[in-house]
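Each in structure tokens, the structures are laid out below.
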Structure P
């Protein structure tokens with residue numbers, strides 16, 4: 001649950017979440033409630049915006065573009081939805097974004113549903129929005145996780161004009 005989270009967007013009481021094996025946490029990132037779990041790629045860049053642009057909205061739009069461009073490489077058309085942060089397809093939201101910025105240094109970031117078990121989203125109103133949630137797998141894209149990570153790294157480097165090194 002992010003700083004702007006509304007309790008009514010958590011649809012299950014803590015004891016039900018615990019029985020389902022779900023840990024619930026409050027966090028200092030922006031946004032409402034979301035789910036993080038197996039099958040997602042969660043990217044939490046630590047980035048000094050003083051070295052890029054001192055613009056929070058531009059940073060969030062940049063993260064959206066990173067995911068949109070990476071998805072395009074797998075034949076998935078991702079887009080922005082007016083008034084709703086994240087990345088969307090015709091079938092639903094495929095990536096959530098919630099950031100925290102302190103002294104122009106970012107933390108938190110995005111969660112892309114690759115082959116996520118989407119049933120977990122039934123316990124919440126993701127990001128406070130009633131639209132459906134989808135994944136790359138649900139869209140018929142059966143790609144290896146490491147391929148998606150490499151695509152995201154390339155896209156991040158391009159969008160934020162950075163040289164990326166991997167270990």
Structure Q
């Protein structure tokens with residue numbers, strides 16, 4: 001099994017030095033094994049094709065030396081997109097005020113799926129303003145979370161020129 005956390009830790013220092021932030025590392029196997037590195041610019045400008053090429057060259061060199069994946073695979077570099085996944089605690093604070101969908105691995109108040117406006121984090125919980133009022137969801141219990149495309153999010157997104 002491929003340890004994507006170890007790969008993320010291995011490539012992060014190099015990408016950080018280049019001005020990028022690793023958002024997520026995912027490995028899918030099957031007919032065509034793929035290592036997907038989702039990254040963004042630290043200056044929050046839109047990720048360009050040139051950025052993806054620079055990241056690809058750097059990551060390829062690191063992976064060639066460490067060789068953490070047995071067999072052949074495709075390396076894919078991508079931006080998180082406007083409806084980006086929320087992965088780290090700081091993501092919930094950074095995107096406070098925007099709408100998100102959060103799915104938990106265990107139910108809270110009888111539910112696993114929530115949608116609402118992010119209010120940041122507090123004491124290891126995500127604060128979420130929902131139609132029923134403020135909910136506190138355990139950050140450690142998040143199975144999947146991502147921003148929801150809204151006019152506010154579109155207007156706040158970095159645009160390429």
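Of the structures labelled P, Q, which one yields 12.0 when mean count of other Cβ atoms within 10 Å over residues 61-68 is computed from its coordinates? Mind showing how you got there, number by number?
Values: P: 22.2; Q: 12.0.
This figure was derived from Q.
Match the computed value 4, 14, 25, 24, 18, 11, 4, 1 of P(r) over Cα pairs in 5 Å bins from 0, in percent, for residues 69-132 alone to one of the structures P, Q, and report its label. Show your work: numbers first, answer last.
On the way: P: 4, 14, 25, 24, 18, 11, 4, 1; Q: 4, 14, 23, 21, 13, 8, 7, 7, 3, 1.
Computing P(r) over Cα pairs in 5 Å bins from 0, in percent, for residues 69-132 alone on every structure in P, Q gives 4, 14, 25, 24, 18, 11, 4, 1 only for P.
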One of P, Q was used to compute distance in nm of label points 7 Å out along Cα→Cβ at positions 21 and 85, and the result was 3.1. Which label is that? P
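Given that Rg and Dmax of the Cα atoms in Å, derived from a single structure, equals 17.2, 52, which label among P, Q identifies that structure? Each step should come with its number before you reach the end.
Working: P: 15.6, 46; Q: 17.2, 52.
Of the structures listed, the value fits Q.
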Structures P, Q compared on relative contact order in percent (Cα under 8 Å, 6 or more apart): the greatest is P
When FRET efficiency 1/(1 + (r/R0)^6) of positions 5 and 45 (r between Cβ atoms, R0 = 30 Å, to 0.05) is calculated for each of the structures P, Q, which structure yields the highest value? P
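None of the figures in this text is laboratory data; all of them are computed from the coordinates on show. On a predicted model such as this, the values are computed, not experimentally measured, just so you know. Cβ atoms are built from the backbone, for glycine too; each structure is taken alone.
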